[in-house]
1. For structures P, Q, calculate Cα Rg over 2.2 N^0.38 Å, for residues 76-115 alone and state which one comes out highest.
2. Check the numbers for mean count of other Cβ atoms within 10 Å over residues 4-11 across P, Q and tell me which is largest.
3. Going by relative contact order in percent (Cα under 8 Å, 6 or more apart), which of structures P, Q comes out largest?
4. Here Cα extents along the principal axes in Å, for residues 44-107 alone was calculated and came to 59, 20, 16; which of the structures P, Q was it taken from?
5. For the read-out helix-only ellipticity at 222 nm (-39500 (n - 2.57) for each DSSP H run of 4 or more, over all residues; to 500), a value of -9500 was computed from one structure; give its label from P, Q.
6. Can you spot which of P, Q the value 14.9 was calculated from, given it is Kirkwood radius over Cα pairs in Å?
Structure P
Amino acid sequence: MNNTEKIIKEIKEFHQDIEAWFQGEKDQDSLYKKLLSGFDEDFKMITGNGDTITLGAFSEWLPGSYAQFPNRSIVIENIEVEATESHGLASYIEIQTTGATVTRRKSSAVFVIRGEKAFWLHLIENWI
């Protein structure tokens, strides 16, 4: 698998797993560990509201959101990736639907490649 494929795989798997998390599917402890295992320890995210969230803050927020959105679905569209030997830059559209509420965001992410895995390093979300 080349680095572009590793990044696409990580994006798709993370969003499938976070959807399962919000819906309360799968074992909470093992899913929590799997979700966090995809992040570099220096991960930072800038939300659509402009707030900066570290990996520590994300890992503290996550348990409170388990099974809180049983009807939420997440769809990823238009994934574009540029990759080097050790890093990658991706952009994609994320659509979350919860009941009648639909939110859309354009995301840009930087990944670090280590071995056979791409790890999230930085994520910026913009509402669209």
Structure Q
Amino acid sequence: MKSLSNLFVKVANSPRLLVLTSLVLLFLASISYALFEKKNILDSLWWALITSTTVGYGDFYPASLGGRVTAIVLLLVMILFLIPMITASFASKLIVNRDAFTHEEQEDMKNLLRKIVEIEERQLKEKGE
């Protein structure tokens, strides 16, 4: 379960992986729709794109059980996962603090604080003796 959570975080934090995941989902849904509904791949790709964006013109819609399950899975994954991840990715890029310390700077500060604490402890011991 933790690896699945790590995968979501990795995809959510990478615009490239978000786009790749979206494209893979669209193509898989297109292939599935084409097989179940006996449509050509271009019509199926059109259906998947329009359905995943929740526009749904109604020019194509699934009639078979497999096509309907494909539509449900496509919509749920897009609405519950990919669209929120894309939105969060854009939002995080807008609100990132460019004045924040880098990881290296934070590590340097931690080391300096440790040294300060050691010096203070040494001074307290010398005072007490």
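Just so you know, all these numbers are worked out from the coordinates, no wet-lab data involved. Please read these numbers as outputs of a predicted model, since none were measured by experiment. Cβ atoms are built from the backbone, for glycine too; each structure is taken alone.
1. Answer by largest value of Cα Rg over 2.2 N^0.38 Å, for residues 76-115 alone: Q.
2. Evaluating mean count of other Cβ atoms within 10 Å over residues 4-11 on every structure, the highest lands on P.
3. Largest value of relative contact order in percent (Cα under 8 Å, 6 or more apart): P.
4. Of the options listed, only Q reproduces it.
5. P
6. Among P, Q, the structure yielding 14.9 for Kirkwood radius over Cα pairs in Å is P.
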